[in-house]
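The structures come next, written out as structure tokens.
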Structure 1
Amino acid sequence: MKLPFSNTQKQLLEWFRTVKLGLTPDRTVEIQQYPFVSTPVDEVSQNNPEARQQDAAILENRCFNYTVFSPVGSQPFQSAILLLHGLNERNWDKYLSWASYLAETCQRPVVLFPIAYHINRAPVSWSDPRVMRDWMRKRQSETGAERSLSFANVALSERLSHDPFRFYRSGRQTLEDIRVLARQLSAGNHTLFAPGATLDIFAYSIGAFLAEILLMSDTEGQFAKSRLFVFCGGSIFKSMFGTSRSIMDQPAYERLFQFYCYDWFKRLPEALDRGEIQMDASLKAFNAMIDPSFHREEREAFFDSARNRLSGIALQKDRVMPFTGIEACMGEYNAEACFEQLDFPFMYTHEAPFPLQPSGVNEPVDKAFQYVFQRATHFLAG
């Protein structure tokens with residue numbers, strides 16, 4: 001990346017919103033899109049079949065395109081980097097410079113794969129302020145949600161409050177989609193990749209939660225050699241704090257926290273008996289990532305074994321994914337061995353780790369971005 005992050009981000013944002021495909025302005029990376037058809041998972045919503053029926057009707061979630069940033073050069077490629085985003089994202093804007101830097105520096109394609117019901121896997125109406133205004137009024141009247149409610153988070157807040165099982169089900173569907181994608185690449189069924197192509201992962205926020213479950217439940221050995229770099233993620237679920245005007249409102253977070261940290265394990269035996277959910281490696285891994293006291297030996301044994309292919313950066317002022325949650329997840333020794341804690345010399349948040357400054361003085365932000373992504377590319381290059 002020849003230009004500083006701030007210049008590149010502005011340039012890519014303007015270009016991507018109008019052009020979207022083809023060579024980027026500096027002509028070092030090509031952006032392409034590929035179709036994907038997802039198969040919904042079998043689990044039904046616990047005591048809420050209405051929610052499952054509503055979700056099944058969202059065609060955007062089943063048939064969509066994913067975006068690939070590829071370095072200009074010879075094909076086919078032998079490997080790719082899978083970029084996993086955060087919770088409640090509506091577009092790829094924040095990640096354009098991330099993907100461009102990784103693709104150009106690592107000289108490998110970067111696959112921007114959307115989580116189920118996110119970005120272009122969600123109805124356009126969920127991002128329409130005119131439509132969301134009615135949702136806002138309804139939710140305010142029912143919950144009294146105040147400053148934590150916004151046009152950006154009302155759709156997710158309402159959906160998770162109505163049925164918190166959606167959190168598991170959408171994650172489960174995304175895991176299965178990624179496994180299908182990995183098989184396609186490995187089998188040579190992709191125009192960009194040679195047979196036997198492999199995936200490494202750059203994961204941010206809830207994307208890291210998904211990636212850890214993916215690696216932990218890898219019974220087929222698809223990701224046995226995959227490297228995972230985590231940025232602003234890696235926490236055990238119980239230590240996450242999801243209340244944010246960009247993520248979900250306070251009532252939705254409290255509902256989600258209560259459901260998974262207290263009700264989930266009480267309801268699970270009955271749900272298994274009724275056939276609402278199937279116990280397999282993915283569910284076991286998910287359960288191990290909820291509370292630090294549950295399945296601790298198995299979880300920490302996994303991170304012990306995966307320590308050489310896991311690295312990451314945590315931010316000291318990150319309230320959503322605190323470093324204490326990473327320690328609770330991996331064990332203190334593994335967390336200290338794999339993660340570096342940083343504190344940038346400017347105002348940042350979990351949701352906006354590299355905020356462009358209104359003053360136009362972006363040198364500290366540019367340096368922070370460069371440091372994080374140099375670390376990431378060095379690690380992912382192996």
Structure 2
Amino acid sequence: MGTLELPFHQPSLSALESQYLLEALEDQYWGGGQWVERVEAALEQLYQRHVVVVNSGTSALHLLLTLLVERGDEVIVPTWTFTATASAVVHAGGVPVLADVNPSLHLSAEAIEALITPQTRGVIVVHYGGVPAPLEEIQKICEHYHLWLVEDACHAVPAWYKGKLCGTFGIAATLSFHATKPIAAGQGGAIIFSEKDYAERARLLRRNGIRRLSNQPWLYEVEALGWNYMLSDFQAAVALAQIERMQETWSQRLRLALQYTEALATFPELEPYPCHDPNTVAWHLYPVFWRGTTADRRDLLLQRLWRRGIRLGVHYKPLHLHPAYKPYIREKQQFPTANQAFQEIFSLPLWPDMPLDAVDQLLCLLREEIKSI
């Protein structure tokens with residue numbers, strides 16, 4: 001039992017990824033061409049919106065926010081997220097306003113409304129772990145105060161809110177193709193736009209603001225000062241295979257999540273992350289709460305399991321607890337829900353090709369270690 005080796009995540013590799021990658025290699029144009037276009041077309045068919053592919057989820061957020069943010073604009077973001085959600089606001093010239101989260105670790109309309117000032121321009125909502133955030137109430141508050149809404153949907157591929165695909169609610173959404181994400185290509189990302197004009201501008205800026213001259217294709221003009229945010233054809237080829245297999249890999253993650261949930265029903269020390277309908281969740285993560293514990297005890301548990309080859313994770317240490325975000329905490333601002341969650345939460349391994357019997361083995365080891373701490 002103690003010899004179980006279980007990584008936190010492994011991408012799902014099939015013959016299709018290998019086939020597409022070899023085809024991209026043999027095309028002998030590797031800098032982002034037809035394979036990037038094919039990924040964009042596949043995502044546009046899925047989301048029924050305009051899609052621009054870039055080289056990372058972080059680049060997607062930054063490029064998008066440069067279109068929406070002017071210097072000094074405030075953007076409300078949850079403290080319970082990866083740093084890129086907020087740091088992209090800074091790099092675009094804005095000011096991230098950190099908000100505490102509700103018990104499901106999402107933004108709420110109440111938290112947003114309490115932070116709105118005359119400088120507030122927008123809200124970034126994160127579908128944590130692949131569970132949809134309360135979009136209806138957030139949309140209403142954004143509409144009432146004339147704020148734009150962006151979905152950080154990097155965990156939510158695919159996830160559904162009231163029958164509609166997450167990533168299709170705001171002015172735009174971002175995806176990540178990082179190695180640990182539901183669409184895993186090593187790196188990569190995409191912006192899903194509701195408006196064509198924004199997509200065309202982003203497509204220009206992702207390639208250094210360069211536009212080729214149709215009558216003189218050997219020349220180009222720099223129309224804007226952009227960035228080199230292009231995705232390579234190798235990564236795009238893998239991403240395309242992952243998109244085409246998305247239903248298959250989601251079904252595998254769902255099966256594991258359901259097995260975890262059933263097994264945890266007899267595990268009083270651990271409480272699964274709240275989820276009303278597992279069939280609407282992307283299952284990028286499977287977080288659990290060790291209620292009543294402390295971060296030190298939780299970390300001791302993870303340390304012991306890592307030594308036994310079991311790689312658990314913590315998602316996340318809230319942004320307000322990181323040194324880089326201290327300047328963005330408002331005077332007397334409190335984050336009680338996020339602080340409590342950080343004491344108790346950790347993430348169990350969950351990836352498409354993970355063996356089903358690993359769930360029971362892992363939980364046996366967990367039970368053994370928790371009782372000994």
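Read-outs: derived from the displayed coordinates by stated rules, not from any lab. This one's a predicted model, so the numbers in the text were calculated from it and none came from an experiment. Cβ atoms are built from the backbone, for glycine too; each structure is taken alone.
1.28 is what came out when Cα Rg over 2.2 N^0.38 Å, for residues 108-275 alone was calculated for one structure; which of 1, 2 is it? Of the structures listed, the value fits 2. Looking at distance in nm of label points 7 Å out along Cα→Cβ at positions 28 and 292 for structures 1, 2, the greatest value goes to 2.
Of the structures labelled 1, 2, which one yields 70, 34, 29 when Cα extents along the principal axes in Å, for residues 196-307 alone is computed from its coordinates? Structure 2 accounts for this read-out. For the set 1, 2, ranking by Rg/Rh (Cα atoms, Kirkwood Rh) places 2 highest. Assign the value 17, calculated as relative contact order in percent (Cα under 8 Å, 6 or more apart), to the correct structure from 1, 2. Comparing all candidates, it corresponds to 1. Looking at distance in nm of label points 7 Å out along Cα→Cβ at positions 20 and 228 for structures 1, 2, the greatest value goes to 1.
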